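Next up, some structures in structure tokens.
What follows draws every value from the coordinates through simple rules; no lab data is involved. Computed from a predicted model, the values in this text were never measured in an experiment. Cβ atoms are built from the backbone, for glycine too; each structure is taken alone.
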Structure 1
Amino acid sequence: MSPELQRFQQTLRRHAEEKPHDLALWGDTLTLDYAALYGHVRQRQLRLREERVQVIALALDNGIEAVLWDLAALFEGLACVTLPPFFNPAQRAHCLHQSQAQRVIADPELDDELHDAGFEKRGEYWCRSYSEPQRMPVGTAKLTFTSGTTGTPKGVCLSADSLLRVARELDQASKPARPQHHLALLPLAILLENLGCYAALYAGATLSVPSQKALGILGASGVEASRLLGCLAQRAPHSLILVPQLLLMLVSAGEHNAFNPQSVRFAAVGGARVSRGLLHRAERIGLPVYEGYGLSECASVVCLNRPGTQRPGSVGRPLPHVQVRLAADGEVLVKGAQLLGYLGEPAYVGEWWPTGDLGEIDQDGFLYLNGRKKHQFVTSYGRNVNPEWIEAELTQRQPIAQAFVYGEAMPYNHALLWPHHPECSNEQLATAVAQANQTLPDYARVQRWTRLSQPFTSANGLLTANGRPRREAIVAQYHRLLTESAVSEESAP
């Protein structure tokens, strides 16, 4: 057993011995204390051991069962494949086939799909055998799939040591805020939330894992606000992990007295760029937000703002086990937390991981991001523009739910917009664009915009699994619209 894995298991055993009756897991209807948590995990380890397999896949909604099976696979030394609930059937089938998952534990609604994929139900498992050699690097504890720039997910293989070192550092980073109740909003199959849950268990805190249905979270981008806000009011968590869109929803609700952030002590936000204006709005309503940065290939979190060490607009300083520097072209390079390799590819042996992100580092070591290296476009005036910056300013405006900006070799920047509500008028969208433009230099302003007839979703192939725009696919689908001014609406200057 690896040192970090042994440390984590010993920590959970100590919690079970020293505070056996403290609440550990809180699901939709069930709860477990720390003594019961440890006992249930050990029982599941023995059941997995009897199966004599190396790879298990979990396709479960958030809940107590998902946490128990995940921990059992981790402590038993199996490679665990986590499938987000918003993957479509073709993506799930690809992940299962590529990973050669020999056992699958899934929610009942996937029964027909797994049967069609060649799995056979035996007791609590869906089973399948493979004749091909295993395609994972030795030591893989977690296989997390990222959608990347195409519809086919790509498998990132990570060791237990790399995962748990990040979880332990997240626990240490949040300690000054003393969070004792973490609520998982994101699917546990998202690596960031998975490690946030480990961090909460490291701390001996209560881990709330309501189902995504109970939270009102639908797929990769749909949210029933009233249900989500009701759950937060009922459970009053101390810590949350947010993506920018969820942060915007909570801030907007707080500004209208529909959300009371009083209980929240530590809200980490990541996954995409956050506008400085939205961070200021969060501060005004008393929501303590700490922006961070990471990527699956580096076991999720690389940098994080934290209590007493925070700089708005930055993504914080590197975690203690990580080093960050910039390449000559400004690309962010990371050392100290690399993947074992991609599934089916040679093991990664490099010292520094090229993230593909552009950034700056100030004299105190805080990292500032300037967008993706490959997403940067050059206007016909020769100006380099990072569209994520503009999109973050647009989507923090009340009417705009989604924004995509394009201007490659064009004299103007064109935005595709999708509103939060269908009753939103074009005049309201125009006002929001004008307000965003006031915060931007002239070369980054949006001169033309188009209201979309449908949102970007993972189902239509225009969003990645974690909610980021598939830029190449969007440009391919809307290229004529983006480049022909005759079919565009001109916004206010």
Structure 2
Amino acid sequence: MPHPADRLQIDLLQIDRGQAARDIHLIDAAGYDAWLAAQPARHRAAIEAQGFGPRPFAHAILPGDAPEDWSVVTSVANVDSLSSWCLAKLAEILPEGTYRLADGDAGPALFGWMTDQYRFDRYRKTPSTKGPRILLTRQPHLRDALGAQAQATALVRTLVNTPAEDMGPDALEDVARAIATRHGATIEVVRGDALERDYPMVHAVGRAAGRAHAPRFVELRWGREDHPRVAIVGKGVTFDSGGLDIKPSSGMRLMKKDMGGAAHALALADLLMAGALPVRLHLLLPIAENAVGAHAFRPGDVLTARDGTHVEISNTDAEGRLLLADALIRAGEEQPELIVDFATLTGAARAALGPDLPALFANDDALATALTDAGTAGDDPLWRLPLWPHYEDMLKSDIADMVNSAEGGFGGAITAALFLQRFVPDGVAWAHLDTFAWRPAAKPGRPKGGDALGLRAVAAVLRDRYGRQTL
């Protein structure tokens, strides 16, 4: 499991019982002039001296009667509709201590307050020593729910940030085992050459990495048999060299994050089980390192999927969809009513939507609408792209049932999703999130590095769909 120091402390949010705390005043542009006019002269002088105004993330210190009695004012877009991130900058810059909003409660901003205090210091000789900034709230249910989401986000960040040498297939399996133990779930693992019969494409992708980084297929089950069946699938490529179609060094630099789909799936499963969602959960993680070696699968090879589909390999760097195909077939055999998969699948999705927006594909319009609406409402946006059937011709093979990667570079995210759709059973609602799992630049509450993108949107839809309000 990730080191405890990489996790967040739930006591960053505490229930307000009247304990001593510094006030945080929220203002927006619409109310700024009236607020300023009502302030005492010392506050107006301090504001002028600090150059404060109603700009995004601006703040100023307001003096009190004694030197230690200071409070804070910060600008937000709308004091009546707080976002997840509007207090995150404050959580970063304020000194350690305890704070409360002077009027009202932080609501969704509790999430950003917590996530801004995440640090990944495992490989630093001198870790950060700054103490916690605690925010008081009068909403215990929201504290628990957003605190759990922040912990899930921290788990994704830590798994993705950890180098491949320390987060190989065995380590990722260990994380799954620890989560299963924590929630009383059952877990089954098939490893190495034992994969060749039942998960042949997972085996083919991972066999070149050798015994030390042997591929595996992890299945976790939890919940009552009579509850609705939900399958969560996560691509677990712990490092992607590109195989024999080797990536350039610049393309390989971040490939420790190619298990970001599995990280999302694990964090979501942890969140669902902790919230006691009444579902029969089936978590599936195909895990492999796509290495270069004597046993690497080759361009032009024909691989056989779990269901007998023959796939001609046109690009060994399109390996993630091969793992997911075997996993989707296995998920469908349990006859779930819903399948959701997460994958750092295509550069084409990033070219189309940039790093912040996971590409969403779904075979069910109602599910797609629910996911995009939840993403917008929860500051975890998704953008739907089409499963355009006219591009299926791009996946035709001259000698096999299909190729794994279309030629020409057009619509790469769409053709990858169409490839996956071939392995989803008819009549089963399915959503595929092509997520980046990484932030190339820091923003308040969102440090540079691994990140959960789309996780909270999916959790919200599952909460609404299955009737629990604890996620």
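When FRET efficiency 1/(1 + (r/R0)^6) of positions 295 and 463 (r between Cβ atoms, R0 = 30 Å, to 0.05) is computed for each of 1, 2, the one that comes out at 0.95 is 1.
Taking FRET efficiency 1/(1 + (r/R0)^6) of positions 39 and 191 (r between Cβ atoms, R0 = 30 Å, to 0.05) for each of 1, 2, which is largest?
Largest value of FRET efficiency 1/(1 + (r/R0)^6) of positions 39 and 191 (r between Cβ atoms, R0 = 30 Å, to 0.05): 1.
Identify which of structures 1, 2 gives the largest calculated value of relative contact order in percent (Cα under 8 Å, 6 or more apart). Going through 1, 2 one by one, relative contact order in percent (Cα under 8 Å, 6 or more apart) peaks for structure 2.
Given that Cα Rg over 2.2 N^0.38 Å, derived from a single structure, equals 1.05, which label among 1, 2 identifies that structure? Walk me through the numbers before you get to the answer.
Numbers: 1: 0.97; 2: 1.05.
Source structure for this number: 2.
Each of structures 1, 2 was scored by mean count of other Cβ atoms within 10 Å over residues 31-38; the highest score is held by 1.
Match the computed value 0.75 of FRET efficiency 1/(1 + (r/R0)^6) of positions 207 and 279 (r between Cβ atoms, R0 = 41 Å, to 0.05) to one of the structures 1, 2, and report its label. Considering all the candidates, the number was obtained from 2.
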